[in-house]
Structure I
Amino acid sequence: MATQSMPHGDSAGTILGHPKGLFVLFFAEMWERFSYYGMRALLIFYLVQHWVFSDSQASIIYGAYTALVYIAPVVGGYLADRYLGQRKAVLFGAVLLTLGHFFMAFEGEGGQSSVIINVFWLALALIIVGSGFLKANISVMVGQLYPRTDIRRDPAYTIFYMGINLGAALGSLICGYLGMHPDYGWSYGFGAAGVGMLLGLVVFIWGKPLLLGRGEPKEPAKLKERRAGLNLESWTYIAGLGMVALCWLAIQYQELVGWVLAFFGLGLVAYVIWIAVTRLSSDDRDRIFAALFLIFVSIVFWALFEQAGSSLNLFTDRHVDRGFFGLEPTAAQFQSLNAIYIVLLAPVFAIIWTWLGRRGWEPSTPLKFGLGVVQVGLGFLVLVWGAEAVGVENATPVIFIFLIYLLHTTGELCLSPVGLSAMNRLSPAHMASLIMGTWFFASATGNFAAGLIASATGGENVGEEAGREVVLGVYETVGLYAIGIGVLVILVSPLVKKLMHLDRLRDEDVGDDLEGQAGAGIEAQEAGIHPTTRPKG
């Protein structure tokens, strides 16, 4: 079977047995993640220190921004599938991202009265929409380089996945250093992110011949059809710019994002339930209910996990002794820990699950979800215990920052890739995209909720010690709730497992659709590694 793909690879040559186009996509995505995570590591500090938002205001803006980053790929993916094709959509997204990251480097004099703050809002809107066009489509192109039966597909996504996390780690380290170093500053940090995105754009344009014609529009002639004086392709780009305008507005009025999530989220869940009850067999209906249970649990997880870029970032800057082995990284550089842990631990988890599975000891999917939520809660409690052990008047030892990110990453590895696999497994083929869209929408909801939780840690107009106690109080509360919810999920996991009817799941129930969704799966795994696996949004 694998030999079917060899002519495709050999036509442009191969590297390590893979088409050269894979490495074009690898480097384009690596630089895109470099720019995105480099900017993300600095964003909360930029909002608080430069634009002089309160901690609470900055956290809500941050939460709305990351939520929109998860919503935008729904539109970007639709426009690519229906009109542009993946390659043109990725190119358009890369151009918007490059502009957005460079606009972030325009500081002005700071403060919310500055006219330059409108450039900042525009930069965020461009990055949101650019991510929507690029992230929704570039990983799909990886799969298009191989026939569905090619045994190199899984190794290809593994290589691509390493590029995602390599870019995330390097971006946080380099941009986080430049942006927060007194000798450089915001323009250097955001400028470095812009250079990274520009490199990704150059690589993607340069490597077009190596993509073997993949990702082109299904109906090229349709794009040339003229309507109201412009061809359809131009109107599609105009629609993308219209999305930029909407995001420019939404990011300034964050309550709009909350209402959108509430309205469409409830509508989406109601629609899924209606289809499950009225159109599916009893087994498929039960599997959809199991999937919805896992989706709701994931919202809790992401709401706590996503404290990393907001409240936990601020806590690390203000209340942690960051020195170790003669080094003192900036707080933003600690955002690289999740990506580094993912690279180191993802193969370990894969080996562990395989080893347990061969012996019939592997935990069920809902049990893994419960373990993931327990670990994210335990991470917060470990940080609280460590801070209280040295006293509220003393800086928290940096080891506890390493530990909270470690526990959150192991929790993520129990939930994010497992959840993606479960969504594909539990969905009938004709509902696979709908359920995957619901999963991503839940990630957006979790990110917005994360902003609301982070806003509760604000502690404005209080002293440093009192502010530290406010943060630790919130962390202790959410940590205890998370552990309680995780334990409850573990207790009901046998019932949820029964709803999955795995013993009656046939290959034709999932079929080739699983392979067709491989691209979306690896992408979301970074989403919300962010990640990071999610997604890292």
Structure II
Amino acid sequence: MFSKVMSACLHGLEGMMVNVEVDISTGLPQVEMVGVLAAEVREARERVRTALKNSGYLIPARRITVNLSPADVRKEGTGFDLPIAVGIISSLGVLPQSSLADVMIVGELSLDGTVRPINGVLSIVDGARKAGVRRCYVPKANAAEGAVVEGIEVVGTESIGQMIGYLQHPKEAQPVTVDTQGLLLGHEDGYDVDFSEINGQAALKRAAEVAAAGMHNLLLIGPPGSGKTMLARRIPTILPSVTLEESIEITRIYSICGLLPKDSPLILKRPFRSPHHTVSSSALTGGGLVPKPGEVTLATHGVLFLDELPEFQKNSLEILRQPLEDRCITIARVHGSYTYPSNFMLVAAMNPCSCGYYPDMNLCRCSRREINRYLGRISRPLLDRIDICMEAPKIPCSELQLQAPNRQNETSAKIRARVERARRIQEERFKGDAIRFNSEITGKKLHRYCRLDQAENALMQKVFETMELSARGYHRIVKVARTIADLDGSEKILERHLSEAVCYRSVDQKFWG
């Protein structure tokens, strides 16, 4: 007898519908599975056979053929266990084929018949919704995650027995609901760190505010212990709270990678990823036979922090050029091409030399050749993609001592309020356009959104010639000036805004010029 169950697997960030076809016929007793299957999918026959036996369903000694179509697409993951089991039970006549119409089933089986959670349920349910499916049966542990998708019923199941009961009596299955807006409104950032903990370094904090307001990339250069890492780890606290669309996209990525927290169906904080400098290029950008998202994708809508930047492998750094420019990364493999988002804010920190004290020649013991070799690990094309480059000076003892009662550092909440105000200005400016932040303004639209008057043009002409800027460097100064003007509440970009933006590019001239 033949039966067909609708299931799904992941294809990049999207859910792809897969038909699980089961046929039971006379012949040599065995379970044969076909359809370009990964090892964990082929192993499903043993899990399903044992799970059905332990759930009270006896499989007859007949030939069982399971086909996962489309047959020209590789299937991965353990989510096909439950639909295969349901297909076998339906082929035995326990379930009518009509009960499987317009439903999608995914889930991994334990040997005792219980249903275990799987990765990527949010993408799978969204793919089912796009395919016109009415109801999805998923592991109970994944039900809240899947219920985030609107316009489709999501039911959680705990065992094969419960799954069969739901299919026989659909009205007993109660769909899960999640109040996504309530989650966002009731969420408090709850960060363990705050900008008020940073003493001194006013210029660095101002640069971080500008970077956060326009989603500009930031490079911090200074000796050990100057507060570079401390400041970088506090940048997420001044970024605006995530929107529902951003939260869903972040959750989708983390769900696919199996990094979704158990206490919430949505990720409500902006990511902060800080990979070690020994990270491989594949781990940074994504990879594998069927590529999984890397660090640049996991940092989407958040911060990717690269500490000790020159210590990273050269090819790992250079591979960042395209994601920084295009805000996405495409990985091509034999089985297909996969495009993942990489819309992150890059924050990097580094020492100016191997010992860390250049240009203070009283402390630095590096030769000029050693300094050039160390700085040369960062290429000019990569530097051109970093909008703001700031020097972190050594902090004097007076700044580290306990502050007087009338002297208080600004909190992250106060800085975030200014950043959000600048973001609202950008949102109004780019309404109807694909651009969201000033850092995303392309050269074609630069003259539309970043007009300069005669005095400002004359200043930029002088700066361009003096600093020997590239076209990309020129554009990035103007875009940073646009963000500074937004923080200042100015409709026009003025000379003082350009002057501050130029200061943020003068440091790399000092070290690499």
Structure III
Amino acid sequence: MSFSHPNFGTIAEDRVIIFDTTLRDGEQSPGFSMNLTEKLRMAEALAELGVDVIEAGFPIASVGDFESVQEIAKNIRGPVICGLSRSAPGDILRAAEAIRPAERRRIHTFISTSPLHMKYKLRMEPDAVLQAVIDSVTLARQHTDDVEWSAEDGSRTDPDFLCRCVEAAIKAGATTINIPDTVGYALPEDMRRIFAMLIERVPGADRAIFSTHNHNDLGLAVANTLAAVSAGARQIECTINGIGERAGNAALEEVVMAIRTRPDAVSRRPNIVTERIMSTSKLLSTITGFDVQPNKAIVGRNAFAHESGIHQDGVLKNAATYEIMTPESVGLQKNSLVMGKHSGRAAFRDKLQALGYGGLGDNQINDAFKRFKDLADRKKIVYDEDLVALVDDEIVRDHDRIKFVSLDVHAGSHGPARAAMVLEVDGDIRSADAMGDGPVDATFIAIRNIFPHEARLVLFSVGAVTEGTDAQAKTTVRLEEGGKMVDGQGADTDTIVAATRAYIHALNKLLVKRARTEPEALSA
């Protein structure tokens, strides 16, 4: 059986659509806010990865959200660009305006359908909710022929009422029906049962694509996703690194590689360039300031590491003994000596192209090359990981309001540490001196003197990009202000400079976070 869709045409039986919501559901996670430049960079990476749909944001949430969705719609070609809206007319019209520039566009509208949500959150009777489904989809169809409708808290919805809502949405013109496990409550057998029931019972079910969106509160998001696919779901909603509300969403990399690794069990085919998974994951970590845990499936640094002697012996004889997929299949690059202080700009550009940074402009290449030369003067060996950390640290922050200029620190076992800091703030050069209990404390006080703020430092951690005493330090700083939390990252061979860059990165993200005023019911 095949499906006909406004944006995808005839969809073959073995095809599965990948709907990425990193920029919407993922960005709602505490501390994960991105500015416009970062969202565009991430959207470009998602397009290169091969996702079919990019849910670019929630346009009604803030002016910044609207602008970012609109700019992604203007600049990103290939994937369908989707904007989220509640069932309110104002939401739908705002989403329609934001996605209008896209060559392929979608409005994704939702309303809660579970008894718990209808009674306590919406304070609406079921008949009123059903009418809202009809009205919202009908209005959305007046602005695009690709409309997705979601039943928020669908996994806890009464089956008969869920069937009525899905039938109404399809009759009103919805082309995709999404049944989210909004609170991560379901087990795989629940999702399999729900999708099988809907596809069998709902009149007109063959005129829509069924979609699955699972949260990871019980650690079952990927399992629930695969169960839904086995029961007939043809769209998978997921995020890079599994980021999202609370415990996150189904991780794109895990779902895709599970399908690729087990074609005997899952007979579906996504159009994902899996070799770009690792670079996309690392880009998101750099932008958000959140690293994945070492044992994270597919993209964690230990995902292909073997410490056990028995395992190492087996892998050396035949990698398939302990590796069910190859590191190269997800784009993992092993440590390799790549560049030195005598390397030229052309060789540097070629190397960045090989590492997935082919879209950089001349000014960005020049800025990154200058930092590379500085790094090569300080490090004996420059690895691929060093270049990735350097380029991401330099380029991702290109449009930040606060920029690092220089730092001079004096510290030791006698007396307080002193820091002389120079920053560029909104184009103005500002400086300050400060003393503190150690070089990090003095540096952070100097930053506060230049750019006063009330944010509280709640985490400071230091790691290394590669091995050796000359390795680049990779630091993470977490700031909290008024209940809003952000993480920043920085890299440099000087640990204090890396810490400075991380603090400044966090401050810039906090400025973005301050501008957000989220409306109710963001959890679909």
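What follows is calculated from the coordinates using simple rules that are stated; it is not laboratory data. All values reported here derive from a predicted model rather than from experimental measurement. Cβ atoms are built from the backbone, for glycine too; each structure is taken alone.
Some observations on this one:
- For 0.10 (FRET efficiency 1/(1 + (r/R0)^6) of positions 38 and 486 (r between Cβ atoms, R0 = 35 Å, to 0.05), calculated) the corresponding structure among I, II, III: II
- With mean count of other Cβ atoms within 10 Å over residues 294-301 derived as 24.8, matching label from I, II, III: II
- Of the structures I, II, III, the one that 4, 17, 23, 20, 15, 11, 7, 3, 0 was derived from, the read-out being P(r) over Cα pairs in 10 Å bins from 0, in percent: II
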